[in-house]
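Below are structures written as structure tokens.
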Structure I
Amino acid sequence: MKICILASGSSGNSTVITTDRTSILIDAGISAVKILSRLQQLELDLTTLSAMVITHEHIDHIRGAGPLTRKINVPLYCNRATWDRAKHIIGKVKQVHFIEPAKPFTIGDFNLKSFSVPHDANDPIGLTIEHNSKKIGFATDLGYPTQLIKERLKECHALIIEFNYNRDLLLAGPYTWPMKQRIMGRKGHLSNEDACGLLEDIISEKLNHIILAHISENNNVPDLALMCVQELCHRIGHNNIRFTIGNPDRQSEWIPIT
């Protein structure tokens, strides 16, 4: 099992997770053209692409979903509430599978579980993805780490976690005060410190890779987010963890899950 972050940031988000036989996209917040181009650069066999999973209906997560599903005829998975809000943007698709709350589901080689996250969307979700006793946790776009989120993300081998903003940069930045309050609110986003607090509560010996995701281009700096999590891991004695920073403009390298 391996991961590639196709795009990550306030302007658009998309991730591909793959085995030899099955690939899934989580979100499609950049154009279908860009997604297909980045998959081609990765030499991903599109015949293995079995599904697209949408976490919530915000445009930076669904921008390319409709054109992509129509172009390559890949089924879409999401909550019914998410579909109700997103369908007028996504448009007509051949297959929509509704994720039921707390009910595990299977896509090819992957066993998935969804869980609710606090964000200002219509029933947004995080995910765990498992294959061959390896577990990936996916949690972006959340205002604070609930106990449910902490429970679901325990014992992961890799984590994709939001490091959206640096508080000082956000407060000093150009956004309006209502927008700043929204970002810092309980249905907004995680700061660097919030994300590190979540990691400190759930980190285990199994965890060997942390992907810093959804870093704001306006309210954060990747090096500040990385410094925060590196200091945490050093302080608590987890010095063998590797890090990848998501980028809005280019895909990451393949990240093997070991």
Structure II
Amino acid sequence: MRLRTRNRIEIQCEGACPLVALLRPRSGAQQWVVAERYGIEPWVPATEYVDAFGNLCQRFTLPAGESVLDVQHEVEVASQIEVDRRALQVPPAQLPDETLQYMLQSRYCPSDKMCERAEEIVQGCTPGYPQAERIAEWVRENIEYSYGVSEASTCALDTLDQGAGVCRDFAHVGIALSRSLMMPARIVVGYLHELDPMDMHAWYEVYLGGRWYAFDATQPEPRGGRVVVAYGRDAADVAFLSNYGPLEITDMEVSVTEV
């Protein structure tokens, strides 16, 4: 299916503000960017680089006053995410080098402190996809989707204690539990067709059977129609705007429509 995404962000700066944006999806095996428009008003010089996770990062300095980022894309994506309940866990000694960073505990995913909880959750499940699927089910069944509960510093352990959070919190819990069982897991941010309410979205992927599989504990069943913008160890790696000076987002409008 082909999706058209648009993200229009109004920004107010007290003074000139350097920032890095992660707003461009990248073509690859799971998606293909057909067309794009990246508007910055007022226009300022910009450069781009690829970070350690393969994300396209745009770097520029916004002037004092009001600016608008208007980013639009058309992307071919799968209408259904792949599910393979026979996919086995890959032994750590056989994992590709690039997946090892997704086995470590990170700022929002203290997986080293969640082994006992994870083992309880997956008891009786075959190592591999069945365990990963059970973790996603458990998060969906036991964490309430609620705004205003979490904040910028909330980690997976906090979310377990509070029993509520938003999409990034759901992802952090799923990632940390998966890593504690020696399954590489990474956060994904992007867009989901027919998400309600519409916004940028976060889910996660687990490396099983030689490839990455998507899991989204906020959804009742596996859903396709996803445009990936960035990957990382947790939310600290995938902020759509990283500013290095005072900045306020005064308005943000996200839309995703099927072409």
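What follows is calculated from the coordinates using simple rules that are stated; it is not laboratory data. Please read all numbers here as calculations on a predicted model, not as lab measurements. Cβ atoms are built from the backbone, for glycine too; each structure is taken alone.
Tell me which structure, out of I, II, gives 13.4 once mean projected area of the Cα convex hull in nm² is calculated. Mind dumping the intermediate values first?
On the way: I: 12.4; II: 13.4.
The value was obtained from structure II.
Taking 17.2 as the value of mean count of other Cβ atoms within 10 Å over residues 1-8 derived from one of the structures shown (I, II), identify that structure.
Checking each candidate, the match is II.
Matching task: 30 is the computed value of relative contact order in percent (Cα under 8 Å, 6 or more apart). Pick the structure from I, II.
Values: I: 20; II: 30.
The value was obtained from structure II.
If you rank structures I, II by FRET efficiency 1/(1 + (r/R0)^6) of positions 161 and 193 (r between Cβ atoms, R0 = 25 Å, to 0.05), which sits at the top with the largest value?
On the way: I: 1.00; II: 0.15.
Across I, II, FRET efficiency 1/(1 + (r/R0)^6) of positions 161 and 193 (r between Cβ atoms, R0 = 25 Å, to 0.05) peaks for I.
Tell me which of I, II gives -5000 when you compute helix-only ellipticity at 222 nm (-39500 (n - 2.57) for each DSSP H run of 4 or more, over all residues; to 500).
Label of the source structure: II.
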